[in-house]
Structure I
Amino acid sequence: MTTLLDTHYHYDFLPPQARTAFLHEIAEEGVEIVAQTLTPSGFLALETEEKNRVEASSSGSDPRDSTSPRLSVGFHPWSIGPDYQRELDIFAQALTRTRFVGEVGLDYVPRRLQQVPAETQAEVFRRILEIISSQRANGPYVLSIHAVRSACQVCDALEATDTSGMVPIFHRFGGSSDELTRLIKQGGYISVNPAMLSTKRGRAYVTQVPADRLLLETDLPERTEAGDNLGKNHARELVATLNATVNALATLRHQDLGELASHIMRTAQQLYGTRPTGS
């Protein structure tokens, strides 16, 4: 069975009591996740919750109980507030414990700009890149980047920074063809989800990206309804979404499904490493 990695999953949206069942279910299906966060303080909270969950579960005999997903420290442009300097300080501290960064970036949709002006978003993103470039880790920092109507500005920011120790990944790329070419030339990657494949332009883009620059994501969950079997239900939704995405990619790219899935997973393992245990 080929393991698939969801490089952009909002694990912290799941209620804590649903997470162990969720992780058990995706492990059964050979699926792993990278847990994105919206703020550095949110990363700290999730880190603590995971430590407590693992400690509470580790008395059992199931080895999956000692496993956590890869935790990614983010600062989503929608979540930038007046206290962003404090959050940036937390971000710098968090980079000593993870080399995964996300969700970060820029969102220049007019209604988002009313909430957080472009100048503030750009300043925070620039500071994030500077902090990352000043740090050193055992491997590159892997960034999951939100870029809505701002792909050019994100590429500009990357070009203005020493990104030799970073791997930029545009999650659900929606820029222009020229911006896609520019990103690939900068060493960037694309993580693909069903929303990207729902547009004619998105379907065209995934045929143009080199196979070794493709990754998978779901950007789930969209909701966290109450009820029984919540963890299992969300896990099944994730697995079905990943499988549908890789199937669609194979069809669009006229590639063998197994070969493409293996290629994508090798790329993911090169960037994210093997599955962590115990933390």
Structure II
Amino acid sequence: MHVFVTGATGWVGSAVVQDLLAAGHQVTGLARAADKADQLSALGAKVVRTTLDDLDTLRSVASTADAVIHTAFNHDFSKFLENCEQDRRVIEALGSALEGSNRPLLVTSGLSGLTRGATEADLPNPASPRKSEAAAQALAARGVHVATVRLAPSVHGLGDHGFVPILVRTAKQMGVSAYLGEGQNCWAGVYRLDAARVYRLALEEGVTQSVYHAVADEAVPFKAIAEMIGGRLNLPVEPRDREHFGWFASMAGADMSVSSARTRELLGWKPQGPSLLVDLDQPGYYAS
């Protein structure tokens, strides 16, 4: 299968590319920078040098692929609403290139806007600013063969530069590893390489579902995460108000725990990597 992957040099996308290639698939990956393009090429993938704003090129490349996996997203949170709109445009462009065929598109989203314990059948709050899943649903209504892979808020592993490293930096800066309230809101987690396999298995299974959950640890109490970080940094672990977390407060206080039972059953997916708390017990998470 020839798969076009956006975000092919990113944290999740690069793992998806490696997993696809190891399984014998052909990959064309999107890359912006020359050094990233060289790394991608060295893996054995074809490279398209462009940006997410070049919708004509994205449509052209997608039209030649057997399947498309969209993992790219601009994580500059100072421009979050703008980046959400860019993401919606990209999904629309990719879907339009596949419309009228049975070639699948896998779109990446998160768990925000879902209730605690949600399953793959539950829908996120439509007021959520990120429109990845809403854009996928709009394409499905037009007959596009599309599904959403919902990633856990922590896609962890050494080299992680996502939400947990933000908590580590905040703890170092503030001198305390904190949580909100009683800290019993829960996050889900998934090891990076396990998350990558969900995309491949969904493609190989024929993308028969509209939603997949790339979630290994379904409910890790936020206080337990704070305790691990505090223990590693030799800092006190204490409750703090929302101001302590600044712009990240909504994420720190969110309950992003869901079930992945349906995904595991359908895909035969068995997470193999370390759990979130085991991974966070490594010195590499605190080196910088």
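Coordinate-derived values only; no laboratory data. Note that this is a predicted model, so its numbers are computed, not measured. Cβ atoms are built from the backbone, for glycine too; each structure is taken alone.
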If Rg and Dmax of the Cα atoms in Å is computed and equals 18.0, 54, the structure in I, II: I
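A value of -11500 was derived for helix-only ellipticity at 222 nm (-39500 (n - 2.57) for each DSSP H run of 4 or more, over all residues; to 500); which structure in I, II was it taken from?
The value was obtained from structure II.
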At a computed 16.1 (mean count of other Cβ atoms within 10 Å over residues 38-45), which of I, II: II
Structure with the greatest value (metric FRET efficiency 1/(1 + (r/R0)^6) of positions 110 and 134 (r between Cβ atoms, R0 = 25 Å, to 0.05), set I, II): II
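Ranked on relative contact order in percent (Cα under 8 Å, 6 or more apart), which label among I, II comes first with the largest value?
Structure I gives the largest value of relative contact order in percent (Cα under 8 Å, 6 or more apart) among I, II.
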